[in-house]
1. Can you rank 1, 2, 3 by mean count of other Cβ atoms within 10 Å over residues 54-61 and just name the one with the largest value?
2. Comparing distance in nm of label points 7 Å out along Cα→Cβ at positions 142 and 166 across 1, 2, 3, which structure shows the greatest value?
3. With distance in nm of label points 7 Å out along Cα→Cβ at positions 78 and 182 derived from the coordinates and found to be 4.3, which of 1, 2, 3 does the value describe?
Structure 1
Amino acid sequence: MDQETAAMLDHVRNVLQDSGAHGFDHTLRVVRLCEEIGAREGADMKILIPAAVFHDIARPLEERTGVPHEEEGARMAAEYLEAAGCPADLIAGIVHAIHAHRYSTGIEPGTLEARILSDADNLDAMGAVGIARTFMQAGERGTGIADAADHFHDKLLNLKDRMYTGSAREIAGRRHALLVAFLEALEDEAQTRPLSVPERK
């Protein structure tokens, strides 16, 4: 890892102090996936890696105020990168990738780097990590198993068909299979009649 990336990660870590479904560990996994997919797809890493580092920096602000984190995160990234002397053309590519990464915004990623960031972010919602994050989110919201199962149907099972790159589709196939197997087992067990519990005397 180069010194610039390490400095960016330290900056983001200071903002994302709390752990959780969108904590700093999520950022690190997305960066790792971007490194892997970007190398295979021939991405410009000077755009892709900063975009991955900053993509969720404004999550805490969104949770407090409701401001879309992809918009504020792009602004925060641009501010940091301008101060660090990053070239304007690179900043434009980074900002676009952050703007377009979110599943629910409907903004079409217009560059390879933006497509890879979207893929990496979605991949981290799949497989074993995706399962763990889903239940973390349910706990954060104060909901339970039924809410988590709904999230599988509403979002996670759709992610495999939203991958832009061949490299991500390959990874997504394996992670999707695990999601399906887990959800089938979960729904089977959740529908089991509970054992009768004797009344207290």
Structure 2
Amino acid sequence: MDEIRAHVQAALGEAGAHGLDHTLRVTSLCEEIGRAEEADMEILITAALFHDIARPLEKETGIPHEEEGARIAADYLRSRGWDERRVEAVAAAVRTHRYRSDRRPGGLEAQILSDADKLDAMGAVGIARTFLRAGEHGGGIPDGTEHIHEKLLNLRERIRTPAAREIAEQRHAFLEEFVGRLEGEMGADQPSAPLRK
């Protein structure tokens, strides 16, 4: 796994809304959820490490990062002699993790990766990443708040595994409290929709 981590780190860089720090948090969540759900940890952790490897390429190529990431992961693992069935399981998990994708995660490991990626967009870390992302795109607090309403507050309903649902409930409650306080402090001129339950 150290070799895979170094390979991913070289592609992603250290920080940012989708940098190595995000990948490592998702990997840690996969470890926690995977143990509880009795997943194949080698497939799961490998997929977690690779899940956003193609993020930096997406802007340049226009290829969705989950598609290119699945290809990169599969090529890398084949070059290391992995069994084709396991290669395909990792690639399928990477290919189906994205919130905006029409593809749904099928196997347990794919579901856990999808859940872990969504969990890292919830709670305190999710809030921090939202405003970091807004800044990376030249936006401000209203842009971040809008993103919370459009995406983050909807993530709880897309969590699939029981262990992840427990974490999601706590993080969702924190999100609701934060948005309520933020909008209260910013006043009536805040250009975002009211908090939706």
Structure 3
Amino acid sequence: MAAVLDAAIAFFRKAEFTIEAEHPGDVVQRERLLDRAMGPARKRKSSEAIRRGRLPAQGLALVARDRDGHVIGTVRLWHVDAGVGPHGAAVPALLLGPLAVDADHEGKGIGAALMRAAVTEAAARGHGAILLVGDPEYYERFGFFAEKAAHLVMPGPFERRRFLGLELKTGWLDGAAGLLVPTGTRLSQPRIARVA
């Protein structure tokens, strides 16, 4: 694990929660948390269409845990092509989401801690930009602005003012235009043996 994430983990161990890499055993808790926080409509969102059937970017699936080890927050980032650049080449980026915190733990800075850890880790891993769909009133404090995604579109309905971008490398999204396309590793499907 990167040194930056290790430092964040050490800091948050003193608090009521810790931030760490998601483990395979967190799936059930994470999905229940997302269902509670976002409701049944979450799977119909445009950003979900990009994530469906894909694995999150390496090292960029994070959870917040309470002192008993329960998942109380989650954030994941996903590989996408953010349209094409001025020279016609695809522009690799990350799509952040969903970010969710258990309602019983809201107001403790967990969402902000997850965001800072995710952005810091993405930058440390050399990524150029992060995109998301969310309330600008919340995400602008982390450096996300609609102007950075002004010429990009989601596959399906989305609110233009809520489609935001953050450049981790200056100028990464300059001239990028077009449709976001998922590029991350596909989930492998288990083989089902046929009985003759």
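1. Values: 1: 23.5; 2: 14.8; 3: 17.9.
Of structures 1, 2, 3, the maximum of mean count of other Cβ atoms within 10 Å over residues 54-61 occurs in 1.
2. On the way: 1: 5.0; 2: 4.2; 3: 0.5.
Largest value of distance in nm of label points 7 Å out along Cα→Cβ at positions 142 and 166: 1.
3. On the way: 1: 3.7; 2: 4.3; 3: 0.5.
Structure 2 accounts for this read-out.
Every number in this text was worked out from the coordinates using simple rules, so none of it is lab data. All figures in this text were calculated on a predicted structure; none of them were measured in a lab. Cβ atoms are built from the backbone, for glycine too; each structure is taken alone.
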